[in-house]
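So, here's a batch of structures to check.
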Structure I
Amino acid sequence: MYKNNRSLPYILTGGILGILLGTLLLVIDFSKILSLIFVIIGAFILIANLPAFIFSVTSLNIFGIITSSLPILAGIVMIFWHSTVLLYIIGAYLVVLPLVRVLLSSDKQYALRIELPRLIIGLLLFIIGPGTAFNALFDVAGYIVIAFSLIFMIAGILKSR
């Protein structure tokens, strides 16, 4: 029969949990979760900087009003236009930084080979948007988790025989 059948329930449980996690990664719309996270972060930024803004207005401190209104503006932007902000920040980072590294490098051909993946990802973020990119990333992760879970279960069953 089975040589080591005590480990079989653990192998099957781990494989089934992995398949469920992979399915969850495929089903959930992570762009909505990302939007919710940015709204929460924006609200915290807004709430945390309101006291400084109110104090600056009541004391008629112009420099304080300007410096305390900038984080409030950033919080409002994160609440209402978070996907656009994320798109431009990450996209600009992944496009500009590799270009600068290639231009400043003495061996431009080697630097271009190293920086090309970042540059392509940055351009893709500009083209398809962050929500779609995150959903695609989690879809790929879901398929990988399901595949590894199935391989883990099959190998565990064969090894326990």
Structure II
Amino acid sequence: MKGLQNTALLTLGTGVGSGFIIAGKLVTSQSGGAEFGHVIIAENGYRCNCGNIGCLETFASATAIVRHYNDTVKVDPVANAAQVFKRYQRGDDKALETVNWFCEHLAVGIINLYNIFAPKAVCLAGGVSRAFPLFEDKLNEAVNRRMFNKEIQYGKIVQSALDDAAGIIGAAYLSEFN
């Protein structure tokens, strides 16, 4: 992502954080943040901490993955998203259903990013992104099905190389984007 003028970052952890570089400039809201995790992508689902129902982060965060999985199993609940992905690797049907559910909803958020900002890359960071190699194909397939114009060259979806250090490194470089 280095050197790209238009790019988006989604941090998938307890919630969904975001950051955008458009035309080489950091984009923020009047409050200083960019709250893409609170974009409403569905009329149903879980109530978000912000009070709304259907926010992206109620579908695409580690919290959402755990909640959805535990709501579908009768016994042996999980404590974190990493456990869901481990069960997914072992062929657990409920984990497969949960990962599919997560990818379908994350794809809606990513398509919205493409349609609004046309980023050359969407970078996934945060704890859930560690499992990106496991869900990359499913996510790309879900995104590709939602493209309204097959002629448009959409950006790649990539995993952050910085892992948990992305936030602190980004903060250190903030002055370069203002």
Structure III
Amino acid sequence: MYEIGQYVSYKTTGVCTVEEVTSMNVPGTKEMRDYYVLKPVYEEKGVIYCPVDHIDKVMRCILTEDEAKALIDELADIPLMDISNKKVLDEACKNAISTGLCREYLTVMKTLFYERSTRIAAGKKLTTTNERFFKTCQEKLCGELAVVFGCEKTEAVARLKALLEEKVTL
């Protein structure tokens, strides 16, 4: 059970604060169900109602500071995804993002950072789809890292970009 005020990661939104637990009617039935009321950290307006009995599928605790540091330290050892087939890469990115896991976000970002670098060297741009995947992972991962390290999201983005530039080579 999550505590009021605790930071959690909600799969589709990213970092949220648990505001309360409430009981509500399940739409279309007379059944009552308990829900976590979540407030997204990076959205001024918005509330998420997550059924307590579905949390294992869509919600997790955010990383601890030690886990976040270990993940960042692991960057050089994270293998790239297969970039030889665009359709396979797109599907792999979608699947990785759908897990809601920071390591998967970082794998996508590292792979697409490498792909962007190789395409720029060839006089091309990263595809729009891959730019979108990269930005989605950046938003979610850097949003979580910012909360974990107590900094602004822009600072987390800058730190991660510098690490990618340092660790990902052609």
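What follows is calculated from the coordinates using simple rules that are stated; it is not laboratory data. Remember, predicted model here, so these are calculated numbers, not experimental data.
Results, tabulated for the structure shown:
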{"read-out": "Source structure (of I, II, III) for helix-only ellipticity at 222 nm (-39500 (n - 2.57) for each DSSP H run of 4 or more, over all residues; to 500), computed value -31000", "value": "I"}
{"read-out": "Origin of the derived value 51, 36, 31 (Cα extents along the principal axes in Å; candidates I, II, III)", "value": "II"}
{"read-out": "Rg/Rh (Cα atoms, Kirkwood Rh), for residues 58-97 alone from the coordinates reads 1.20; which among I, II, III", "value": "I"}
{"read-out": "Test item: relative contact order in percent (Cα under 8 Å, 6 or more apart) calculated as 23, pick one of I, II, III", "value": "II"}
{"read-out": "Among I, II, III, structure where semi-axes √(5λ) of the Cα gyration tensor in Å, for residues 26-65 alone as derived comes to 23, 15, 6", "value": "III"}
